[in-house]
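> Pasting the structures in now, so scroll down.
Since every read-out is calculated from the coordinates, none of them should be taken as a lab result. Everything quoted here is computed from the prediction, not taken from an experiment. Cβ atoms are built from the backbone, for glycine too; each structure is taken alone.
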Structure I
Amino acid sequence: MTSPRAQGLGDRIRVAAHDRAEDPQRLRRGLVFQRLLARLAPHGLVLKGGYCLEVRLGQVARTTQDIDLVGWLALASDPDDLLDALEGALRGDFDDGFSFRAAAPRRLRGEGATSPAWRVPVEALVDGAHFAHIKLDLVGQLDEVEGATELIEVRAPIAAPACGAVAVTAVDVYQHAAEKLHAYSRLYAGGRPSSRVKDLVDLVLLIDAGLLVDARRLGTRLAVVWSVRDRTQPPASLPSPPPTWADDMARLLGGHGPPDLSLSAAHDLVATLYASAIDDEGTSA
């Protein structure tokens, strides 16, 4: 049975979605992510990934289905140990009516990987009743983000009792961009084109928002990301995207970013940023 509090949250989400012409499911997920962070942020976990981009860019960012955190939890060697530690971190009385139920973690990388990663299905409940299902990805890339974090304020997407803003440690925007550029550079890894057009889209949005203005800082983070992940220096240039990306890029941008942006123009925009960062850092393979 739905509690008055859960009913009230649902009503607030529907009204906000109507007034702002937004997807109510995106607002619901955003509220769940924010309440989850209220519990996990004090435990030394670092926000990254798509939801971090949503926090920085708002509704301009493409929607994401999961939340990514870097931290010690991912270093667990056994899924049961990870689950026990996660459940302990999720406990606490926040007077917001939310509770979280984690299911069995699944490895995203092979056992013994230098940077372990796990996916944990999580159910959010309000006053003990189902509210939403989300996915929590935990990554152990602690050395990669060292010196590349900042404190950001994460607000609930709707006004709700006991759902105040949360101070969260997140990867800084240059680390975030460096990770995106690394993923984009692997376009043809494995002998076939990547389907990760989202990396190009995210980079375009970050550039258009004026968040990547320090070429030297970006170059430093590029060097770190390539060193940690590939034990090498960044390549001298970025590959061109496959033509099949054009329609997906336009759909994901959804009218945001530079007007009438073609696929080749998007690549030029990102490649120019990358080249200036590599030149400023003075290192490339």
Structure II
Amino acid sequence: MNTKDSLTSPLPEGKSLAVCDQTRVQTISQKSNSVHARSYGRSAFEARPCTLERQVMKYADGSCLITCGDTRVLCSATVEDTLPTWRKLSHLGWVSAEYAMLPASAKRRTPREYKGRKGRSMEIERLIGRSLRSVVDFSKLGEHTITIDCDVLQADGGTRTASIVGAWVALHDACRKMVEADKIARCPLTGQVAAISMGIVHGELLVDLDYPEDSNADVDLNVVMRDDGGLVEIQGTGERATLSRHDLNALLDASEPALTKLFALQKSVTNF
């Protein structure tokens, strides 16, 4: 049976996470009205509506369709009872990821990558893999490899961050299936991981950029965080301007409320 939930659902009572100081979050929210019109009538620090739908693929060991605004990514997990050659002597499991955009996922057709992986695709799948591995205890995974495939069905900004959020759900379900099949004794996940995009567009700090905002960003930033508040990765680029330390701190502060809601959404569909 499909399991689906939405970011628009309220946070469960008593479920606020340690990553956010609630007083600071409230202050951020009060200052977040955007001076520019945003999709879905959002404020500057508000993420797009997000849904997670589990068990959407019959043969995958875990799967999740994540929808963030008009961005849709299908994440599927496959378990193999083997290890990469370089990993075999360790007797520790491994998690990796692959990322691709379907040809009609964007306004212009994206050619299939028959002649080798593009640099952008390789960069993104490495990011997804690193993010997932940050919350895996490989000693509990045994000699198994889990590969997460993230296929972008529709791209409207934030495909890499959406992939991470959905990939964690697919990974969770694959691990749970392994426990139920007695392949491993305990779930190897040590926590949750999620990601959000941010940027400075026409001088304004914004959270969760859609494509028109991302393509006009002076600065763009992706933040990957665990649910215990640990930062896994920060990717920042000055496209048309530089990023001050003050603005970096402001963007990181603004990311926490959005990430907290994503953690709550993941938890609500998985009961993790």
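> Between I, II, which one scores greatest on FRET efficiency 1/(1 + (r/R0)^6) of positions 185 and 233 (r between Cβ atoms, R0 = 35 Å, to 0.05)?
The structure with the largest value is I.
> Could you tell me which structure in I, II was used to calculate FRET efficiency 1/(1 + (r/R0)^6) of positions 161 and 257 (r between Cβ atoms, R0 = 35 Å, to 0.05) as 1.00?
II
> Consider the structures I, II: one of them gives 99 for volume of the Cα convex hull per residue in Å³, for residues 153-248 alone as calculated from the coordinates. Say which.
Derived from the structure labelled II.
> Another question, then. If semi-axes √(5λ) of the Cα gyration tensor in Å comes out at 30, 21, 17 when worked out from the coordinates, which of I, II was used?
Computing semi-axes √(5λ) of the Cα gyration tensor in Å on every structure in I, II gives 30, 21, 17 only for II.
> Taking relative contact order in percent (Cα under 8 Å, 6 or more apart) from the coordinates of each of I, II, which one would give 17?
Label of the originating structure: I.
> With helix-only ellipticity at 222 nm (-39500 (n - 2.57) for each DSSP H run of 4 or more, over all residues; to 500) coming out at -14000, pick the structure among I, II it was computed from.
The structure behind it is I.
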